[in-house]
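Q: The structures considered in this document are given below.
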Structure P
Amino acid sequence: MNVRDALTLAQEKNLDLIEVAPQAQPPVCRIMDYGKYKYEQGKREREQHKKQKQSDLKDIRIDSRYGVIGDHDLQIKAKNIIKFLEDGDKVKVTFRFSGRQIAHPEIGRQVLEQITQMTSEAGQVERQPTLEGRMMILILSPKAAPSPARA
């Protein structure tokens with residue numbers, strides 16, 4: 001259709017002539033209400049944005065002030081980590097050394113390995129424990145949900 005004919009047809013219907021595919025030969029246009037089209041498009045984008053799950057990075061800190069961490073304390077930390085992982089969040093576990101403890105990083109590594117074992121059903125290690133300054137950091141991510149088997 002000729003461009004002028006399409007424009008007059010759109011004006012008769014009190015609508016807009018909108019170019020849909022400018023790359024096509026000849027270019028493809030549509031007669032529609034542009035304001036309504038933009039509103040519907042924004043509405044679809046907002047709906048998609050609502051359905052997206054934003055993955056957060058939660059932080060769990062373990063302080064070893066007296067060199068010994070109680071089993072119950074570790075169980076509580078592991079329980080919180082599992083809860084975060086089941087919600088779909090990543091967890092950053094930070095073991096802080098105080099005083100001269102930094103001379104024995106194997107203690108921090110053992111505690112982080114214990115945490116890894118306690119939370120192995122809900123998460124997997126994304127980044128192995130690394131020493132950064134006075135802190136040893138471990139990052140856990142949730143395990144991928146098993147996809148349903150197709151029949």
Structure Q
Amino acid sequence: MALDRDDISRLYASHAADFLRYFARRTLQPEVAVDLVAETFSQAFASRAGFRGRDDREAVAWIFGIARHELSEYFRRGAVERRALRRLGLDLGSLSESDYDRVEALASLGAQRSALADGLAELSTEQRCALQLRIVEERSYAEVAST
């Protein structure tokens with residue numbers, strides 16, 4: 001089954017919320033999740049001729065493969081881009097408050113953040129500090145080890 005423009009549009013209409021939830025729960029950032037959904041479906045559209053599945057179920061699985069790749073690329077390039085944007089003092093556009101709240105509700109980000117806080121509370125002070133340095137402050141492993 002070849003996918004065409006209408007197929008991608010139909011799949012987007014019926015599954016975009018699932019992809020938004022997927023990305024929002026993994027990034028905990030609604031704006032990033034919206035961008036990743038857009039990029040995923042853009043890539044699906046661009047490579048639709050390569051789809052070799054037989055039905056919508058397989059098409060959605062194929063698009064989820066693209067989504068996993070996009071998420072991986074986001075994390076890989078994200079640290080470099082965030083540092084560059086901070087150095088340049090640039091602020092990218094943002095979602096409206098209602099859109100932001102909608103994504104947070106859709107992905108249950110409040111509950112995710114609460115669960116994360118509970119998990120962090122169970123760690124030792126040393127472990128929490130190491131996570132803060134490595135993940136939040138994006139310091140190298142060598143810097144974390146020397147602290």
Structure R
Amino acid sequence: MISVAPGIVLDESEIELSFIRASGPGGQNVNKVSTAVQLQFDIRGSRTLPGPVRARLAALAGRRVSRSGVLTITAHRFRSQEHNRSDAIDRLVALIREAAVPRKMRKPTHPTRASRQRRLESKRRRGEIKRSRSGKPDFI
């Protein structure tokens with residue numbers, strides 16, 4: 001069990017890890033050893049995540065979620081399998097932590113009477129300045 005946030009734990013059996021070959025520089029090591037990690041997590045099928053967290057996680061993950069609701073994270077930053085494995089799990093946990101915090105709802109407010117008056121007065125002053133610029137010259 002991986003502790004994600006207060007009241008949210010992640011069952012390790014829900015995470016599927018596969019090792020793939022990493023692209024990029026690395027010499028012979030890159031051609032022989034599968035060091036990159038591909039983590040797959042079924043968001044819809046998760047029994048440990050609450051419903052609202054699952055919905056926010058799917059929205060946060062964006063393109064990384066397939067149509068069937070599987071989140072895929074690929075980690076290939078390090079040259080060792082173990083570092084990439086922990087990096088992928090850390091990224092998943094960070095994503096779930098972010099999804100665990102509900103968004104603050106905006107309370108609609110109305111401008112005060114004084115703020116409306118200040119706004120109109122500044123518009124009036126600005127209009128006066130512009131009108132004074134385009135006036136006819138007095139010396140004719």
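Computed from the coordinates by the stated procedures, all read-outs in this text should not be read as laboratory data. Computed from a predicted structure; not experimentally measured. Cβ atoms are built from the backbone, for glycine too; each structure is taken alone.
Q: As an exercise: distance in nm of label points 7 Å out along Cα→Cβ at positions 18 and 122, calculated from one structure in P, Q, R, equals 5.8. Which structure is it?
A: So the calculation was done on R.
Q: Can I ask one more? Assign the value 17, calculated as relative contact order in percent (Cα under 8 Å, 6 or more apart), to the correct structure from P, Q, R.
A: P
Q: Between structures P, Q, R, where is distance in nm of label points 7 Å out along Cα→Cβ at positions 34 and 130 highest?
A: On the way: P: 5.1; Q: 3.7; R: 6.7.
Largest calculated value belongs to R.
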